1. Match the computed value 38.0, 142 of Rg and Dmax of the Cα atoms in Å to one of the structures 1, 2, and report its label.
2. For the read-out helix-only ellipticity at 222 nm (-39500 (n - 2.57) for each DSSP H run of 4 or more, over all residues; to 500), a value of -19000 was computed from one structure; give its label from 1, 2.
3. Which of 1, 2 yields 2.9 for distance in nm of label points 7 Å out along Cα→Cβ at positions 170 and 266, as computed?
4. Check the numbers for relative contact order in percent (Cα under 8 Å, 6 or more apart) across 1, 2 and tell me which is largest.
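Just so it is clear, none of the values below were taken in a lab; they were calculated from the coordinates. For clarity, every value in this text was computed on a predicted model and none was experimentally measured. Cβ atoms are built from the backbone, for glycine too; each structure is taken alone.
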Structure 1
Amino acid sequence: MPRLEEFLGPLSEGVWEVAVSKESVTEPLGKDWKKSAINVPSPGTIASFRKGQYHVHETETEWKVHLDRYDPEKHPVMHLLDDAPLLLMIGDTFVTLISDIKQTKITNTEEILKEQKREWHLQVIAGIFLALIGFNIASDPMTAFIEITSVLIPLAILFFGLIITGNGILNLKKESFLNGDIPGGLVIIGVGLFTFYLPPLLWMATLTTVLSVWMFASAIILLWRVGKGRTAIPEGFTSRLIIGVISFLLVLTPFLAPGSIIKILTLILGLIIILIGIVLLVNGFRLRNMMKKQRLSPKN
């Protein structure tokens, strides 16, 4: 049976995505495919892998492969601007979460039922917890933004620095120190402590500047490709045109009304967290019903 790479020829001929049945390939993936932790959300995706510009989304039955314009390892900025513009990431996140709520099938149900009898309790509790957090953020976005930037982000930086420093101490060797584990961790801890004293207005100015540059650069790149015709945008001419135009129109908004943009973005964050909580709740109750049916069904 052939390898996955043998099905990818159409991608170099203008086809945006190739779907390959898992039954059609010999091995799941070769060693040169690396698991990708951060991706634009996609409905039905179990895991995501990259091999240069090739990007594959694994579903339950298929490998869905597309060709990014830029390899994120070699050109992370251009990948972010062209392959993953801000509006696309936000839109696809909502689409994926809503799709997850609507799905009726739970993957790996047998394993969950056999090995994790209380899994549905954990999903329901986590779902309620996240939904409440999301509602709290969405109900008062500006206060939530101040709390996130003045407390949560500094604590996250501190925690990251402590992990690196602790790892260096646990593996206390001369080369470990020279490689930067301990001093690097201490620097990160110092940065975390420093961020506690940064005013919200500075966070707001920094965020709005980054967003404006991101949207402006994405708009220029996307509209330039639109001008070259449909063949230059196999991933979707109309969608990229809309994203490019809206991104261009929104470029100055962060500077004209920074408070409003911060509120909108924080509101979007709250809504996404609420949706994640709903997904967990729905899946938890679905799992509960599956477990109930299994108990009531006659044993073979």
Structure 2
Amino acid sequence: MIHSMTGFGRAVRSLNGREITVELRSVNNRFLDCTVKLPRAFSYAEDAVKQLVKANVARGKVDVFVSVNVTADENVRVSLNRPVLEGYLTALRQIAADYGVRDDVSATALARFPEVFTLEKAEEDEERNTADIAAVAREAIDAYNAMRVREGDALAADVRAHAAAILSYVEKVEARSPVTVQEYRTRLENKLREVLENKAIDESRIVTEAAIFADKIAVDEETVRLRSHLDQLESLLREGGAIGRKLDFLLQEMNREANTIGSKGNDLEQAHNVVQIKAELEKIREQIQNIE
């Protein structure tokens, strides 16, 4: 399967009294660049999430967003901080005695003073929490990869369409090439006769030299290599996986062959075919920038 480098995936589950939401989104990038954003209290799970992404994604800038909301009562114990409370009571009674004011201290008033109570939460089970976050992350990654496969299929179909167009222009180049070579050879023979009109030279020598130079504008080797590259392109599309870089390299080779064909001769029809081949190659290049 071919994966696009752009995609989105989301998963939500309630596990062990917490609602966990994981979202992934990505854009094109030359290498894998993964950023995970977690609530500070669960930052210890970052590496586990990153490892999951690395196991499923080869290239792209991937942003992962994780939120954790409590959905059940947590085991919290409220305790009376007796030393602090007794300190407040002693101070308040001292005020009443020293300044002759009424001692109207109440439990409600004392409860408003800072640190009268202490809150004790059950110790977090980091291993369990990490496993829960990872489980939801896997679901989000599955949804994310499903979207990337759909987009990858569309990219592959478009690349194949442009490859078919290139093949049609290669066939036109091949059909025109013998005509181009013969026309060039005839012009060259006539030119040589004109230049050597007053010189004693064997006619067969003129024909031979013209043939040698005419062969230099033949494009058989380039079209054979272009056809081979198109076959490799199809093989890579069928192979699937992380083929983006391979496709990019292959496209450079195809452009090189097209440029070589364009540099041989000055035939207008061939020049038009080369322009069309390069236009289709550029369309493929734009698409493979999105392939992993």
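1. Of the options listed, only 2 reproduces it.
2. Working: 1: -19000; 2: -21500.
The read-out was computed on structure 1.
3. 2
4. Values: 1: 21; 2: 25.
Largest calculated value belongs to 2.
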